[in-house]
Structure 1
Amino acid sequence: MACIVHHWDTDGISSAAIVAAVLDKKGAKWYNLTPKIGEFDIPENIDDSELYVVDLNIPEKVEVIAAKFERIFFFDHHLQKRIDLPNVVHVNPNLDGMNYPSASWVVSEHFKHWSHLSALGAIGDIGEKAFEIPEVRRLFGMNEKDALRLVKLIDSSYIVMDKEGVERAVKLLFQKSPAELLEIKEWNKNLEWIEKEIERIISLCECKNRFCEVFFTSNMNVISAVAKRISWELKRDVLAVNQDFNGKAQIYLRKAAGSELDIPKIIQRLKQEGFNSGGKDEVLGVICEKEEVERVLEIVDEIIKN
C-alpha cells in the first residue's frame with residue numbers, strides 16, 4: 001500500500017488527489033495523511049514501502065527518513081535543495097530554474113495526468129493569476145467566482161484546524177465534481193466562522209513605511225489568508241504575526257506584485273539561524289516559540305536594510 005503525505009491547503013489536497021487517481025488507475029491501494037496543521041513534518045508510524053510526499057517543503061526531513069522506504073516520490077515547487085538519494089525521486093522544476101504555479105501542476109506533468117484538479121491546485125496557490133494560464137481555463141470549466149469560492153471551502157478544514165477534515169478532503173476531490181464540492185455543508189459552515197475571524201484580524205492592520213503589519217492572536221490558521229487579502233487589496237508587502245497560535249507563534253511575510261523584497265534571501269538566513277521557515281519567491285512562513293518572534297523580526301529587518 002502507498003501512503004500519500006500532503007500539505008493541508010487546496011494545492012496539497014489537489015496534488016494528493018491526482019496521485020490517488022494515478023494509483024487507483026494502476027490498481028494500487030493508497031491512503032493519505034497530512035502533518036499536524038501548521039507544522040512541516042512527516043507523520044510518524046508510516047511503515048509502507050512506497051511514500052509520496054507532495055507540496056511539503058521538507059527535503060531535509062525526507063532525507064532523514066528515506067532509508068525506511070523502498071521508494072519515495074517527492075513532488076514540490078518551492079525553493080529547496082535537491083535530494084540526491086537512489087530511492088528518492090525528487091521532482092521540482094524550481095531546482096532547474098523553472099517556476100510552476102503549483103505542486104498540482106508538477107504532479108500532473110510528471111504522471112501525464114491532467115484534470116480539473118491540476119487547475120484547482122494552481123488556483124489555490126496563485127489565486128486569480130491562475131486564470132491567465134490558458135490551460136487552467138480549459139481544464140477547470142467553472143467561472144472564476146465559483147472557483148475562488150471552492151478554494152476557500154477546501155481550505156476551510158485546515159483553517160479551523162480540522163486535520164481529519166483535511167484528510168477526508170482528498171477522497172472528496174477524488175470522487176466529486178467541482179459543482180458537488182461547492183455544496184458540502186461542513187465546508188460552508190466552516191467558511192462562515194472563518195470570514196468573521198479574518199475580518200476581525202484585518203481591522204487590526206496598520207500600514208507603516210515598509211509593510212502593512214497586523215499582529216493578532218487566533219487559534220485558527222488564518223495567517224496566510226489574512227496576509228493574502230491585505231496584499232491583494234492594498235497592493236503592499238504584508239507582515240502578519242499570530243502571537244499565540246495554539247502555544248506557538250506564526251510569522252508570515254507576503255510580497256506584493258512589483259515589490260523588490262528578496263524573500264528567498266530571508267528564508268535562507270532564517271534556516272541558517274535554525275528557524276523552521278519556508279516559502280517561495282513571494283511568501284515566507286515561520287513557526288517558532290513565542291519568545292523567538294522578536295529575533296525573527298530582527299533578522300527580517302536586518303536583511304531588508306542591507
Structure 2
Amino acid sequence: MTTQTQSRREHAVGGIALMLIGIFFFAVNDTMGKWLISTYSVGQVLLLRSISAIIILSPFIAKVGIGAFFNAPRPWLQVLRAAFATFEVACFYWALSGMSLADTMTFYLAGPIYVTAVSPFLLGEHVGWRRWMAVLAGFVGVMIALGPSSGAFSPHALVAIAGSLSFSIFMVCTRLVRGTSDVVLVGTQIIAALVFGAVTAPFTWVAVSWFDAGLLALLGAVAMTAFLCINRAIGMAPASVVVPYQYTSIVWAVLLGYIFFGDVPSEHMLIGAGIIIASGFYIFIREQRLAKPPAFNEPPPA
C-alpha cells in the first residue's frame with residue numbers, strides 16, 4: 001500500500017469518525033431544541049443560540065482574522081451555503097414543534113440519498129453500484145420506519161421534507177467550498193442564523209427564564225461543536241462516503257425521544273432503523289475492503 005493510498009484511507013476513516021461524533025452532538029442539540037421550542041419561537045431559539053455560539057467562536061475568529069471571511073473562496077457559494085444551513089435548521093425546529101424527534105429525524109434521513117444522487121454530477125464523485133444498492137436499502141428503511149401515519153402529510157411533515165432537501169444542498173455546497181477554514185464555515189452558518197433570528201424573533205418574543213437561558217447558551221456550544229465536526233468530515237472525505245452515516249441519527253432520536261419525552265418507537269420504526277444503520281455500515285465496510293477510498297474526481301471500483 002502506497003503512502004498516498006494510506007493517507008486517503010486515513011482521511012476516509014477520520015471523516016467517518018467526525019461525522020458520527022457530529023451527528024451525536026446534533027442529536028443532543030435537537031433534543032434541547034425540542035424542549036425549548038415548546039415555549040419559544042424558532043426565530044428566538046436561533047437568535048439566542050447563535051449569540052452563545054458566536055461568543056464561544058469569537059477567539060477563533062480573532063485568530064484567523066475578519067479578512068478570512070471576506071477572502072473565502074467562491075463567496076457567493078459561501079453565502080448560498082449559509083442560507084441553506086439556516087433554512088434547514090429553521091425547518092427542523094418548526095417540524096419538531098408538531099412531531100416527535102424520531103419522526104422528524106426520519107424525514108431528514110432522506111437527505112443523504114439526495115446528496116448521493118447528485119454527487120456524480122456536481123461533485124465529480126463516482127458511486128459504485130454496491131453503494132447505490134446500500135443507499136437504496138437505506139431509503140427503504142426510512143420508508144419502513146416512517147410507516148403509515150395520519151401525520152405523514154401534515155404541514156409539519158412537509159416542512160421537514162423541505163428542510164431535508166435544504167440540508168442536502170447545504171452538504172453539497174460544503175463539499176464545493178472544501179479548503180475553506182473551519183472557522184469561516186462555522187462562522188458563516190452562525191452569522192446567517194443570527195441574522196434570521198434577529199429579523200424574526202421580535203415578532204414572537206417571550207421572556208426567557210434563567211434556566212432556559214442556560215439551556216440556550218449550552219445549545220449554542222453544542223451546535224457549534226456539531227458544525228465543526230460535520231464540516232471537517234465533509235472536507236476530509238467525499239460526500240458519498242461520510243454522508244450516509246447521518247443514518248445513525250435515528251438511533252439517537254429514538255433513544256433521546258424516549259428518555260426525555262416518553263416517545264415509544266413502534267415496531268416498524270425499529271425495523272426501519274435497523275435497515276438504515278445496516279446500510280450505512282455496509283458502505284463503511286465496503287470502503288475498507290477497497291484498496292483506496294474514493295478521491296475527488298477519481299472513480300474507484302464499484
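Computed from the coordinates by the stated procedures, all read-outs in this text should not be read as laboratory data. Worth saying up front: this structure is predicted, and the values here are computed from it rather than measured. Cβ atoms are built from the backbone, for glycine too; each structure is taken alone.
Tabulated results
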item: At a computed 11.1 (mean count of other Cβ atoms within 10 Å over residues 206-213), which of 1, 2; result: 2
item: At a computed 0.50 (FRET efficiency 1/(1 + (r/R0)^6) of positions 142 and 198 (r between Cβ atoms, R0 = 35 Å, to 0.05)), which of 1, 2; result: 2
item: At a computed 41 (relative contact order in percent (Cα under 8 Å, 6 or more apart)), which of 1, 2; result: 2
item: Among 1, 2, which structure scores highest (criterion: mean count of other Cβ atoms within 10 Å over residues 70-77); result: 1
item: Test item: log10 I(q)/I(0) by the Debye sum over Cα atoms at q = 0.09 Å⁻¹, for residues 14-173 alone calculated as -0.29, pick one of 1, 2; result: 1
item: Winner on FRET efficiency 1/(1 + (r/R0)^6) of positions 78 and 270 (r between Cβ atoms, R0 = 35 Å, to 0.05) once structures 1, 2 are ranked, highest first; result: 1
item: With helix-only ellipticity at 222 nm (-39500 (n - 2.57) for each DSSP H run of 4 or more, over all residues; to 500) derived as -25000, matching label from 1, 2; result: 2
